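**Q** Structures for review follow.
What follows draws every value from the coordinates through simple rules; no lab data is involved. All values derive from a computational prediction rather than experimental measurement. Cβ atoms are built from the backbone, for glycine too; each structure is taken alone.
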Structure P
Amino acid sequence: MIASHLVNVSGVSKHLKESLVTYSDEAKIKYLGVSNKTLNKFGAVSQEVVIEMVAGLKEETNADIVVATTGYAGPDGEEDKIGLVYFGIIVNNKLHVFHKQFRGNRNMIRTRATLFTLFKVLSLIKQSVR
């Protein structure tokens with residue numbers, strides 16, 4: 001959803017290098033180099049996994065800005081974990097990790113997580129140029 005929001009902006013193709021959706025654990029392992037051991041120990045929705053996701057994406061793309069997210073959008077899953085999202089963002093080779101619990105239905109959670117991500121990326125870019 002993050003890339004989908006970005007491509008609504010004319011001219012973004014000059015800056016957006018690529019986007020991956022690694023929904024399954026298998027995709028996280030195959031494309032981002034996430035360790036099966038990490039997935040088994042901490043679960044797909046964890047700080048440890050999002051760190052490995054964003055690090056793997058940085059290694060593969062060497063992009064200046066790299067973003068990875070993992071979370072529970074619901075409605076299935078443990079009630080207290082629905083809406084929990086972890087964010088890994090690399091700006092100028094500096095790793096930033098956040099987590100946030102969103103409320104609402106599945107689409108509201110996904111939209112709120114997307115907007116939160118974009119806000120954080122913009123904030124980190126502004127901080128990095130000061």
Structure Q
Amino acid sequence: MLSIAIPKGDAEFVQLLLNWGADPLCADDAGRSLIVLAVLSENIPIFETVWGKMNGSQKSIEQLQIAYHACAMGANTAILERLLAAKIDPFKHDDSGWSALDCAYQAGNEEMVALLETPGGLP
């Protein structure tokens with residue numbers, strides 16, 4: 001249900017499901033994590049809700065690394081800035097050898113490239 005509520009932007013329902021014990025580290029049928037779905041929805045309250053329920057485990061850190069890739073290809077600098085401020089490594093490469101910076105370049109997203117190339121990640 002979370003994988004349906006997140007893209008629809010239903011922040012209250014997402015919060016309710018997570019409070020009832022839904023797993024914030026689960027994935028949809030296509031294998032996308034909830035945090036990636038939240039990034040793709042570009043809904044900051046939903047992103048923060050899902051992120052707030054993640055437990056800091058290795059799996060959650062890996063999902064946040066992948067979220068960088070989705071974020072770098074999109075246009076939501078506010079989410080990227082939150083990930084950078086939390087010191088999640090934006091330069092880690094995925095299984096295909098891509099980093100968030102590679103994704104931003106591939107997408108032609110100059111604003112994301114500039115943010116990622118700034119020493120320390122933030123201006």
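**Q** Going by Rg/Rh (Cα atoms, Kirkwood Rh), for residues 59-98 alone, which of structures P, Q comes out largest?
**A** P
**Q** Given 2.9 as the derived value for distance in nm of label points 7 Å out along Cα→Cβ at positions 75 and 91, which of the supplied structures P, Q does it correspond to?
**A** Q
**Q** Something else about it: Here helix-only ellipticity at 222 nm (-39500 (n - 2.57) for each DSSP H run of 4 or more, over all residues; to 500) was calculated and came to -17500; which of the structures P, Q was it taken from?
**A** This figure was derived from Q.
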